[in-house]
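Novice: Input: structures, listed below.
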Structure P
């Protein structure tokens, strides 16, 4: 009887020692991922180190605010050039940076145009040497290199302009070539 109990205990001990705990229940699955990548062009305006500080720098909707200015005397904003042309007109000029980037397409350069939002029959608006009007988009470049390009805004105000606010928007369009 002792032998039987010892045998039973030995079998029980072996079963306990060599048995593995029951494994956790698992499940598996998959996630399919799809995307349609579209080509894109980015256009932003940045304050040039030699130019007036742009409000909204680093965005596609910046503002050049000259503040209160006058042909004779007064204070010229920092990094703005004022020039008086005899008794005819005066001009405010400042550089600003245009940053154009391209993604997910083959394009070695871009075309950049500019157009005034609202007609201005009194003042002359220029980007560099190119006059910008509301009649049609003016071409600034047809082979622009991607990255940062410095442009200069020139606003020429005739002496016949009445004192008061001058405001307009210049719409820029960059098109990948």
Structure Q
């Protein structure tokens, strides 16, 4: 069953799977794909994005062409995702955060056969990322598994974020360090 509000515009070519709910006054343009068990909040705009199974997209969210959101994610109100950004499974992006174009937000790492780990364990490798309120992630940045970006923090363009970012901090570089 698809529950799409009458006030929502769905362009020809959009793929809507069963068991989804789309709120009032949304705009959904082709080639958007929304998988089962998703909720799209009121006034959201999806312009060629992919939203995987079980994801909740709150109200007033903008997702342009090529944005991909994985399974079981939460995208808060007023979030802006950039063109071509990839948000892996189980990621939480809170209210008013901005994720710039071509950002990758990881959720887990694959350790291949025969790999040896030195100096420690793999704790935290499969912990979902969280981007807190009003955080800004610059273009082409990569946020590694388990990282929490604090409220109001800024991640510079092209940064590789391997550790938690404190609220209000500015980080840049590879690996990202506080400025």
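Novice: Hey, semi-axes √(5λ) of the Cα gyration tensor in Å derived from one of P, Q reads 30, 18, 13; which structure? Let's see the in-between values first.
Specialist: Details: P: 75, 20, 13; Q: 30, 18, 13.
Source structure for this number: Q.
Novice: Among P, Q, considering only FRET efficiency 1/(1 + (r/R0)^6) of positions 32 and 48 (r between Cβ atoms, R0 = 35 Å, to 0.05), which has the greatest calculated value?
Specialist: Biggest value here belongs to Q.
Novice: Can you spot which of P, Q the value 16.8 was calculated from, given it is mean count of other Cβ atoms within 10 Å over residues 24-31?
Specialist: Q
Novice: Given a value of 13.2 for mean count of other Cβ atoms within 10 Å over residues 56-63, point me to the structure among P, Q it was derived from.
Specialist: Going through each structure in turn, the value belongs to P.
Novice: Given structures P, Q, which gives the highest value for relative contact order in percent (Cα under 8 Å, 6 or more apart)?
Specialist: Once relative contact order in percent (Cα under 8 Å, 6 or more apart) is tallied for P, Q, the winner is P.
Novice: If you don't mind, there's one more thing I want to ask. For structures P, Q, calculate mean count of other Cβ atoms within 10 Å over residues 80-87 and state which one comes out highest.
Specialist: Structure Q gives the largest value of mean count of other Cβ atoms within 10 Å over residues 80-87 among P, Q.
Novice: Moving to a separate point now. Thinking of P, Q, which structure, once helix-only ellipticity at 222 nm (-39500 (n - 2.57) for each DSSP H run of 4 or more, over all residues; to 500) is computed, gives back -3000?
Specialist: It must be structure P, since only it matches.
Every number here is computed from the coordinates shown, using simple stated rules; none is lab data. Just so it is clear, the structure is predicted and the values come from calculations on it, not from any experiment. Cβ atoms are built from the backbone, for glycine too; each structure is taken alone.
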